[in-house]
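All of the numbers you see were taken from the coordinates with simple rules; none came from a lab. Owing to the predicted nature of the structure, the values given are computational and were not obtained by experimental measurement.
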Structure P
Amino acid sequence: MVQKSPLAVAVGYMLVYTVTHAAVWACIRYLSSDIHPLVLVFFRTLFGTLAILPILIKTGFPRWSSGLYPLYILRGILNTGSVIGVFYAVSLIPLADAVAFSYAAPIFATILAVFILKEKIGKHRIFAIGAAFIGVLILVRPGFQTISIGIVAALGASVFFAATLICVKLLTRRADPTIVSLMAFIVALPITLVAALFHWQWPSGQQWIFIVLMGVFAATSHVFLAKALARADLSAIMPIDFSRIIFAAILGTTLFGDSLSGLTFLGGGIILASAVYATHREGRLARAAAQK
């Protein structure tokens, strides 16, 4: 029997992640016309939690003595802020645009790492940050289009997710990546419930099907992303994430009549390329340091 390389397996995991992640956002777009985004965030978290609970019961909750629970809670809060921003953005702007803005998260994480993790910033990182900024300007196009609440929500979601990545980086040094992903749902559940109560409404009929699918797709994307990161370097699999904007564009145009813009793919591509470049450089430096 031929053994598949870890990278090939990781690429397969990433493709599952990109498809299911785009599917989550399509469910959000469909439901947000009738249900408040905060209520959707709660249901996404609830059904995502139910989907991953058997895995968590099998693996067991992290030990309290690990001392990681404050970081788990912080990660959960930041991730919830990111999800809320995404839900608002997806309900207001085309799916492909929302995906393109999400590519800025690793660049924001690079900036945060300088201040939080005290990582050094060299010319290569500065170049990547500058290129990503150009990509964001192409997407926002200040002076050529109105900077809507959807765009602000998308950028805010990227900043929150960048902070989440810093927490994940700290947590995965001492905990299993799958557990780190699953704990985000557990922490977010009570937070999203309280927020949803201020805008509560019960879904009806067919909406329940899409709400359940949204939770299952969300949990699946989380798990498969963690599996991909455990199998291969981030810089090696990040280019696969560009397929997410393609799947989102297909779903957006076919299901919701979104208009496609080449600038969306250009801006998103520049941002993602800069993130891949920065991550690749960090990986090389880490390996060089380990060899020394």
Structure Q
Amino acid sequence: MTEFRRLPLSTGVTLNVALAGPEDAAPVILLHGFPESHRTWRGITPLLQDRFRLVMPDQRGFAGSNRPQEVDEYRTDKIVADLFALADALGIERFALVGHDWGGAVAWAAALKGDPRVERLGIVNAPHPVVFQKSLIESAEQRAASQYITAFRTPGFEQAVEAMGMDAFFEKSFSPHVDLHIIPPQERAQYIAEWSRPGALTAMLNWYRASHIHVPPPFLTVPVPDWVLGAFPTVRNPALVVWGMRDEALLPLQLDGLDRLVEDLRIVRIPDAGHFVPWEKPEAVAAALGPFLAGEEGA
């Protein structure tokens, strides 16, 4: 059974957190992405909760958590600080970390800090920052697929969404990536209700506005940023990357070169799913995550 708590954190925000599984089981913190919530894991929770203590927050700016309106409140360091403050609030000393989409970006950043509290790293359709930035410059296909980021950063984009209506925004957000018929009507209604809360759109979009990732316009040649060319820390955590290979936003080329940036890497490719693979193919994702999170030999 899933329980919910509102937890004030030392970082100054209060998060709505879903918890499932035995309290004395190995803890796993699962971080969702845009434009979702803890419900990203709705199909996976029943498949893992017998073995792990699952901690699934609505990250700052999303769903039932606080929604600061300033762009600066969504810098990566602040969101990573939320992660560790959440672990502190729950008395968790060491944990496995899983992230999808923006949640995966936070997970990569936490692992790159080298904090020993993160024991294992699970990534689901979320690119390593170096691979992603290079691809945005070197791959015309990835650059074209990522132009939505520039749109999301545009001042007043919230008003454009409100003008088109939340139903239309739902269609535009999900229809390129998944058969909408697999999303139950009550889930659709919940998404729209969460996005319609005061300040919700601005808070969610501020994740993009605070990011340092550079998305060049199509057909413009730009240099690779210095931070990509310089020395970059290696991820030393055991890491599992699960990828829905039909992802049209984050192309499978994001897997190229990961082995040079991650010391202990496993990759599981799911051929018949796209970006929202956690709820398109929860069985496949759970089958990959379960043995890995348990530290089973060869997983």
Structure R
Amino acid sequence: MRNKRDETAMLNLIMQIAKNDERIRAVIMNGSRTSPSASADIFQDYDIVYVVTDVESFVADTDWTKQFGDILILQTPDKMDGKWPKLKDEYAYLMQFRDWNRIDLTLVNVGKITTMPRDSQSILLLDKDELIKAFDPPSDRDYLPKPPTEIEFHNCCNEFLWVTTYVAKGIWRKELTYAKHVTEQIVKEELIKLLTWHAGIRTDYQKTMGKYGKYLEKYIEPMLWKKFANTYVDADYQNMWKALFLMCEIFNELALEIADYYGYEYNQDEYQNVVDYLKEVRNH
């Protein structure tokens, strides 16, 4: 690691740039560095909002970003997805620096202050014109999981079981990229929803599970986590079959629990029919 600037140095730099530039009227920080539950580590980035008088001037001359440090790679998602220049009141610079620091900087036009969503993980660092109403103390409120409605639970179960048939087809055909994609991007995502609801029941929905369920391990039973972790396998088709049936086993356990807890209907006959079908495909 190169000489990594510490948090004090980075925040001082972010603030000094804002104070010296008349176009920048306010500074807000949000994300993991303001979250009460996030663990500090060397990869925590700085999620910063600069409230500015003229977004376009910052986009026209990208050299201004060099004052933040030696940039390893820069990404401008608004330009990549076509939002800019259609919408000219917001623009983001994602900056990864050579010293491992990272700033995700969003420029927002001052005219959006009154309509801009107020993220619960936010701290107001600077307000030159005293235009921004004080923020509540930062919390994870906006990022807490919510109990499923009955239709959300039903849809999750249906999608999980439906797409397992795609996985079976992909494995049987030895279409590796297809089988892996539908497994990890669809089936497992639905399983993570069930795991999140399970963890929510255990924590009274007062703990955030993080993006993509990255904190789940903290809030579910060690044996359940171990079983779930074992569903991440290599490109061996036999291992992929084992992982598929293990996901089904975990799914059924969680679906029964959640349905019982909330008094929702769960079609276990449908589950068994699908599992029997998967076995037929595997043995064919």
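If Cα extents along the principal axes in Å is computed to be 69, 40, 39, which of P, Q, R is the source?
On the way: P: 61, 52, 46; Q: 52, 42, 39; R: 69, 40, 39.
Comparing all candidates, it corresponds to R.
From which structure (P, Q, R) was relative contact order in percent (Cα under 8 Å, 6 or more apart) calculated, if the value obtained is 15?
Working: P: 42; Q: 20; R: 15.
Answer for the origin of the read-out: R.
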- Name the one structure among P, Q, R that helix-only ellipticity at 222 nm (-39500 (n - 2.57) for each DSSP H run of 4 or more, over all residues; to 500) of -27000 was derived from. P
